[in-house]
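Following are the structures in question.
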Structure P
Amino acid sequence: MTVIDRFEGEYAILVSENGRISILREQLPPEAAEGDVLICKNDSYLINKEATSRKRRQTRARIRKLIKEDKQ
């Protein structure tokens, strides 16, 4: 799985099982955002909307759990 970690100027920093890479931001779809899960096909990147939604739901659930634990 490849995920957009952050943007630094004209570059996007991507994280995958193989480590980090930086690519030009223009290589991504215009609507790409931090946290989006990407699919690489033929040297271009597409957003995997289903995987991105699932990852964001899991992250929100973890945050809610941490906040709940912190309040106890």
Structure Q
Amino acid sequence: MKLNDLKLNDEKTIKCLKASDDIKRRLMDIGFTKGVKVKPVIIKKNIRAYMIKNTVISVRCVDTLDIEVEV
């Protein structure tokens, strides 16, 4: 399941990142790492915000296609 498939407030654990190296590094730097729980708190057309480690992080929808979460 991809991160962008999650519904509002549906908490899941990150399984892996399959992005290119530059995007992967950026996502990891802001907290999107394997084993971390994420929860969508804002869902818009081109952007989403996630609660990660008690912090809200906004990410472009296109970048969430490369993040897999556990089912």
Test item: helix-only ellipticity at 222 nm (-39500 (n - 2.57) for each DSSP H run of 4 or more, over all residues; to 500) calculated as -4500, pick one of P, Q: Q
Quick one: relative contact order in percent (Cα under 8 Å, 6 or more apart) came out at 23 when computed from one of P, Q, so which one is it? P
Kindly point out which one of P, Q the value 27, 13, 11 was derived from, the read-out being semi-axes √(5λ) of the Cα gyration tensor in Å. P
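All of the numbers you see were taken from the coordinates with simple rules; none came from a lab. Note that the structure is a prediction, hence the values are computed from the model and not measured.
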